[in-house]
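FYI, it's all coordinate maths here, none of it is from the lab. Quick caveat, the model's predicted, so the values are computed rather than measured. Cβ atoms are built from the backbone, for glycine too; each structure is taken alone.
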Structure P
Amino acid sequence: MKIADLPIPEEAKKIIEKSGFTDLYPPQKEAIEAGVLDGKNLVLASPTASGKTLVAELCAIKHIVEKGGKVLYLTPLRALASEKYDDFRKYTALKRKDGRKLRLGISTGDYDGSDPWLSRYDIIVSTNEKTDSLLRHRADWINDVTLVVADEIHLLNDGGRGPTLEVTLVRLMDLNPKLQILALSATVRNADEIAEWLEAGAITTEWRPVKLIEGVSFGDQAEFNDGSSIEIGEADNNPAINFALNIISQGGQALIFAETRRRTVAFARKAAKAVNKGLSSQSKRSLKTVSEKILSAGEKTRISNLLADLVSHGVAFHHAGLKAQHRKIIEDAFKQRKLKIISSTPTLAAGVNLPARRVIISSYRRYEPGYGWYPISVLEYKQMSGRAGRPKYDKIGEALLIAKNTDEQDYLMNSYVLAKPERIWSRLAKESVLRSHVLATLASDFANSEQGLFDFFNRTLHAHQYGSRNIEELVSTVLKFLYREKMVEVDRSYLKATNFGRRVSELYIDPISGVIFRDGLYGRAKVLTELSFLHMICHTPDLYPKHYPRSKEMKNLVTFMEVHKDEFMFEVPTEWDDRVRYESFLGEVKSALILDAWNNEVSEDNIIEKFSVEPGDLFRLVDSAKWLLHAAHKIARLFGHKDLFPKISELEVRTESGVKKELVPLVRLAGIGRVRGRMLFNAGLKTIEDLKKAQLNRLMEIPYIGPKMAKNIKEQIGGFVKKEDWDRLKENEFDQKLLSDY
């Protein structure tokens, strides 16, 4: 079947053909024949790069251009949302029936708002969590959605993200029973069961445009599931790097999946020297440009400096601790074949289109705090191995597991390579998971009684797979907790969320976190300090990542906790009553101390060294703390703590930028972070008024304040600037552009 034969507008056909597609892949043809363009629900499970996104694009065009509908594209990750947004941009020249051009929007961030501006857009790309948040805020425009694309539907099986996706789909189907759902994944063993739940058809296929062979290596030899084998010789003593270097020597690229962020960095560092030796002068110049992009994207940090250095050698690491703009630069450079190796945590396997000729999985184990090391699922392995093989570049893709001995080689071949992925099971039936979703269901008026709650949760995948009894018992237990904590009240025979419950739901925090904020702010500490507030947010289940104390830190933490016990809003547990709770409390104190050091402008290097925290984890901790301080500020306002919420609000700003109090006015300016802010302050430019009076030349004399930043500052705050200074600055920018273009 050809693109030209599809029942879509001619202009859309031209756009698709211009992208290089003239014929449909077999899975795409099956989807069309199954009625996906006629509005039928469909679960499409086909391998990576088999054309699932194009099916979504075709459906979106049909809904918008011909039916005047609205499309919501759901993804599990912000990085994947950005990629899908880029995929859809080519269609913004299309026109709807009313003559208006198609509008494309993306929303993945702030969880405390209904984003009414999204009503203007025809295609909205969002994460599952953001959409859940929008539903909690009762965003009116969601009622107009006619097509939902649920990408990476297999993540229903994920204990963290799965329940949110599951409940979000039920809510969307409740809002519009005629809604079309297109669920996509590379790996769903029980697609028929998921389809039955969604009242959809199901297509499962193994077809892929590039043949994939999977194997296991031991030493410098590898055996594949098609009966072939290779022996590569030893270029490096690390087998994962050895097999990566081997494929590079053949003109390919490699992805190395590692079990921890620390390991991704270690792999990249070790591979950099060897890869650099084989780079041409032209490649090195090209990589230098990519490296400079990384350094100019935001303020320089230890992690950005290391990343930029490794990129200049042709390798990079990739994990969730990197800033979004850095991940995007790396992904683009790899797609352009500038980078030869990326070492990554499994997050890169979650849908981001970044294939390589050879994928190397360095370990089949993962570390989970509190549980230790455990084997990954076959499903996770298949997601990673599916990244092998680049359409248009490779005739074959290779995925390799690394074994430590021959026994393990046999085990990995049978347990992973030759095994089928696990079935997808709902992960909703946990009290800790249901707390938030039961409250949100009442707070956003999807149910108004206990029976209404039962009816709602009986439409979930969990009830479809296990029956209703278990989920109803858990919902009742959660409801008692919410009633006891005054988040839900009974009004005659109806249930409704209190103002407290509604606000907790809208703030997208665990109800237990809401209780901690309420009780902590009312009870208060004997001595109220910044530590009091920082520990309060670290005491919540929402803070991530948790930083557990090392054995050599315990003594100092215990001493600190004893000296500062009057500053805590909660009773300090004793070691002998509850050892687990005691060590958990020490971990909370450690996390609070990390944040306190950050807020007092302790350098990133010193924080990393003192607390043994990974750079990426530091920034994730800061992001998590910033949101929880925002939530605490809103709860303080709700309960009328007028003396507290200015303090919390200021601490929120300081935590976002990692600065002392005197820098707060400066870091409110776009582009001014802790480094530039301190440079300005130390140069005598301590206030906005000082900046208004300062001449451009004065600003440009300060380290890290170049012409563009000086102009940016002046444009934000105003102030007098001589005409000749503006003209000189424009000439400078023009000269820089010419050099760049050259």
Structure Q
Amino acid sequence: MKAPLSYVPALPAALGMMAGIILFGLSPSWFIPFIALIVALTSFMFHRQWVAFVLLFTTLGWILSFVSRPAPPPGDSFLRKNTWSGVVEDIRATPAAVRLNVKIYDRDSLHITPFHCGVLIPNPPVKFEPGDWINFRGKLSDPAESTDLPDENSYNPKYFTDGITAHANVAPDDIEICGYRQSLRRTATRLQSELRDLIYRSPVNSQTAWFLAATLLGDDSVLAPDVRQQFRTIGAAHYLALSGFHIGIIAMLASIAFFPLKLSLRYGRMRHLFVIVLIWLYAFVCGMSPSLVRAAVLISIFLLAKIFQRQSSPYNSLCVAAILILAFSPRQLFAPGFQMSFAAVLAILVFAPRFNPFNNTGSRAYRLASFVTVPLAAMLGTCLITMVHFHRFPLLFLIPNLVLAVLLPLLLSSGVIMIITTAVGLRLSVLGTFTDVIYNSVAGFCQVMSEISGAELTGIFLPTGTVIAAVIALLLLAFALSYRKRNYFILTVAALLISWLVFLLQPALPDAELYITRQPLRTDIIIRQGDSAFVVTTAPEQNYTAVAANLSRRYADFLARRSCTDSLTINNSDFSLPTVRRRGDYIIFGNRTLLIASSQTDATIRPNYLLVTRQSGSEPFSLIRAVNPDTVIIARDTPQLRASRLLDSCNHHSIPAIYLTDHPFSLVR
């Protein structure tokens, strides 16, 4: 390859591997890698090495995706409850529940083809660790069919990247730990727990300790939700997720610690090797997330180049990091964290130097200007990904990033020093007070910034055409800034105009919507008219607060896209909207009528739909014959035996019936 491609020899491999992974997602046919391999060999014959390498790694990416494709559960796993046994591979804890990634090996004590299952446990009585061998009883569901509303928040994207093909909601009494397997992940978790205990034993208050545990070790299970929301609102959420920023601080502190070795002519360059070992140990303890691996690879290649007195290209290092991560986990390509991590670094490399008004890269003025150009470039690279995955955009990102870029290194460095001093038995109260002061300054600043009106745009849902045109505009902008040609600037503006036009021409949302969800223990009816939305539920009144909070989180994007309030309220009384009304057990949606069956229902109007729930009594078919509805809807919370009998009766009497197990029910106007 000729310059400038020869400076980035890993670029063809990275592009080819990404293309192969995407092609496997579009089609698992072996015809694709076969054709790519034939064309690659032909390109070698005609001395088109760059094209050949791209196609060879396209084939490799496709094959790696095929080999690592997740195994499905047995075909009859979704029909009934079973007892499952497997090993916990990953844990995600919140104050209210724990979500496990479990590799299942046995069903009802019989060995099966292993597959990954997501297990959600509310308020578990025991603490789980990676490597725990667990038994639980539950009915599996298909994650791909678990959403009931459009734009509903779900675990599906995370399940896809983790290779999870089944989901189970398990009661705390239905799960137990019966052993464990030793693994590197379990060892890392134990080390992380010991470091977390050192933070909690250090002379800082609890809020500071929780924040340090989250930002130094990635344990955000006890971090206050309002803190996460404030950082997200001001565009600083990347500081809470372990990334290159945190690896850089560890590398800086390690370099300072090993600086005396620089005085030795024989071992001076070996200090870089010790730094490499420390940053990889830190990445290992914190879970080897893609952002940590990417940063560790970049810094390792940079330091290895210093050891061997060679030059390194940051672009090539970024490509090597992508190849390593995708080789072990190809589906990470579709993870928001992977995309944002690499897009941010690539944008900084491409745009930050060109945004900087000073040419001398070693000057103080250039470095000071970098405090502005670097966050600008990073936000430019990640703004589309943020809007696509999270449907929001922070308008005040620049000021918070400038302030936090100064305060957080001090805070995290103090945290690292306190971990070390606490481990050796020293209790530096002065340092603890200093750390508390910095954290209080950070928390107070973030709270003030997040409360500014218009700090964040929410409810942003971009159509595919808009995203494609915007990506083209970013690429053209990079060429325009690099080559300073007017045609590229004109094309950039044209692509942006097309992107905006496609966004404006997307179809309008319906005026009114009604959805019956598939909760296993209750029935919820979500009703939305204009910017008003609320819930009709069969949950007990004492659970209204918890139900409303849960549904508000789950349907946050649904509400935001429709410009509704941020939270859903429960309304089990009569109401009247232009299109939707409720009168007793009847809900009138336009010209269609839904009757909620109960043991006290006194039917006076023949409904289009009769909704049968757990609260409809043990003999709902007598009511069905009395009201003669067009269609019977059997809610998921209806006991299974009763639902089966009701389906048989409806079929026998030629009454259309819908059982809400596989699909939700909706009315749209």
Structure R
Amino acid sequence: MKQKKSKFPEFINRELSWIEFNQRVLDEAFDISVPLSERLNFLCITCSNLDEFIMVRVGGLWMLMSEKNKIPDASGYPPSVLYEAVTGRIRQMIASQYHCFLDQIEPELRRNGIKRIAPQDWTEEQHQFLRIYFENDIYPALTPVRIGQKEVFPLLSNLELHLAIRLKPPRKSRIPRYAVLPLGRMMDRIIRLPSNAGCRFVLLEDLLKYFLARFFEGEEIMESALFRITRNADLAVHEDKSDDLLEKMTEILDARKHSECIRLEVESSSSPLLLSFLKKSLKIKTSVIYRIPGPLYLADFQSLIQPGEHESLHYEPWPPQISAEFESNTSVFDLIKKQNRLFLHPYESFEPVLRLIAEAAADPNVLTIKQILYRTSRNSPVVAALQQAAEAGKNVTVIVELKARFDEARNIAWAKKLEKAGAQVIYGVKGLKVHAKACLIVRREPKGIVRYMHFGTGNYNEITAKVYSDVSFMTCAEDFGYDLSILFNMLTGYSQPGNFLKLAAAPFKLRKKILELIETESQRKREGKNAMIMIKINSLVDTEIIRALYRASIAGVKILLNVRGVCCLRPGIKHLSENITVVSIVDRFLEHSRIFYFYQNGHEKLYLSSADWMPRNFDRRVELLIPVDDPDSRKKLMAVLEDYFQDTEKAKYLQPDGTYALCSLKGATRNRSQEKIYRRICHHVHKSRIIPKTVLEPHLPLDNL
């Protein structure tokens, strides 16, 4: 590829791009046009996001540095340089988070009657309530651990709050003594006080500090400070050395409890003595210590305003819509047989998906259910239905991905329950993560065997389906059934990859398929024909795909990319990517669906997928690309794609330097894409509920006609 030298590197760094995504989420917390409860929610999300990023991505950099790896990534950063850039940017973000909380959100909470009460401001009634609460609920449940010269430092739980306590040295000694008090998983961080005037609350750590002497009778407490550690979670099982994946994944979960501390968060008021004690005990460097200027782990404040409380502080409710057909007693199988069904969650209810699986479990004509489970809810109705089906004697095969990061423990538990119910459980595929979202139901009908399918861009999780924007597609088309049967045979047996009629799958030919679609647009544009690409994904990292998009841009293809999170492509570079626009939308729903559109000389191709455009999705995961051919589904999807690129409220555009800027379309009509999609769906559902007026038509004599 020949192009003039740009002042910017060809690729944006992945880690730094992710931090910019988290910054866009944080920007919503600063936005005074967003309801206060939702601003608090966005702030909390950035905190939990940052935890996972540090555990995995920073943890990965930490391991590369420990291995003395100096190989630069695609953006030109060697690990040590990137680590400095990333951690420096993280510190900036933490400062911004606390500026948002302490200077904006907390004062607004107080103005709305939601107040954190410091011990010096407790009334006598509050003091009495908290003393009783401490004695009855806190003191019996918590246990401090003393740390002396000879005691081994205790194993501290990852991401949990602990109180470090410095005690006065004993007589004739200058050596301070220390103790650690874990706050525990089951303790409420926010303690609500009796009040006739709004919401008053106390933080658990403030209560503990006030009554701390109760744990150390006869001792003088010099200071106490809250702290929290983050351990490296970038640990992987070596499957080539593992015969029992279930056992090895259990070992990985245990190993995370002991892995290296890569971040220490501690109250900024901590003395040098206390910091030195923690640093020595945890065997860490000063570079991983983060002094926090406010309450640690702001994500705990997410529970401060419960749904149904302070309605004016929340978004206007957008209840998920469901068509009249799916509210009727009509069988889901009959509805799918009538026509393909496409749902846009969470604008449309996830209930039809749950109904499909529940109905299949109870239907005596259903012979087999095959399903992939990547992430599920804590009390999953999908798993319950599969258990019911297995116990009823149906052939139930479930691929439970044990390597779904941070859901490993839950998936191990579900796998054991399904096995106990009589289901055939496959623990993923050796060397790969099964990330595709698909369900195959085989049903005996009067005319023979019919296969019903559900494909999704999101997980079988009815909780996240209320806040993640995803697409569900249901069909009983025979060619889809043929392909999905082949896929399950490949995943559960020793079948070799076959030739699909409709689907494309990773790690077999998905990258090749995407590259062909991009190159076809490029070639047609070179021939003077119309060409266009519109893509909606969560992450764009794969360098081979990015270079293909650059070639298409150079050829003159108009490319619109909606990339929610990480984007390593650099748009707007003359002679390279000047025909590429990258937009990111952060709003009340988490954008999660993957939708791909290619003009293809007027023979437009439209696809759904479980895959983002990252090396791991193409090379190390089982993913699906699902063509959408029927006119109704295509029309619905195209309207959504177009909405995103017309957004003037929540859209931010990626600049050549890697930063993002708000939409600057002068004179453009106000357009908030998520709101527009929801209003349109409500309109269609309302129309579907209008019952046609009954017209009485009399039988007339023939001579009157």
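Suppose Cα extents along the principal axes in Å, for residues 415-462 alone works out to 53, 23, 8; of P, Q, R, which structure was it derived from?
The read-out comes from structure Q.
To which of P, Q, R does the computed value 116, 70, 62 (Cα extents along the principal axes in Å) belong?
Only one of P, Q, R returns 116, 70, 62 for Cα extents along the principal axes in Å, namely R.
Out of P, Q, R, which structure matches 13.2 when mean count of other Cβ atoms within 10 Å over residues 327-334 is calculated?
For mean count of other Cβ atoms within 10 Å over residues 327-334, the value 13.2 is produced by structure R.
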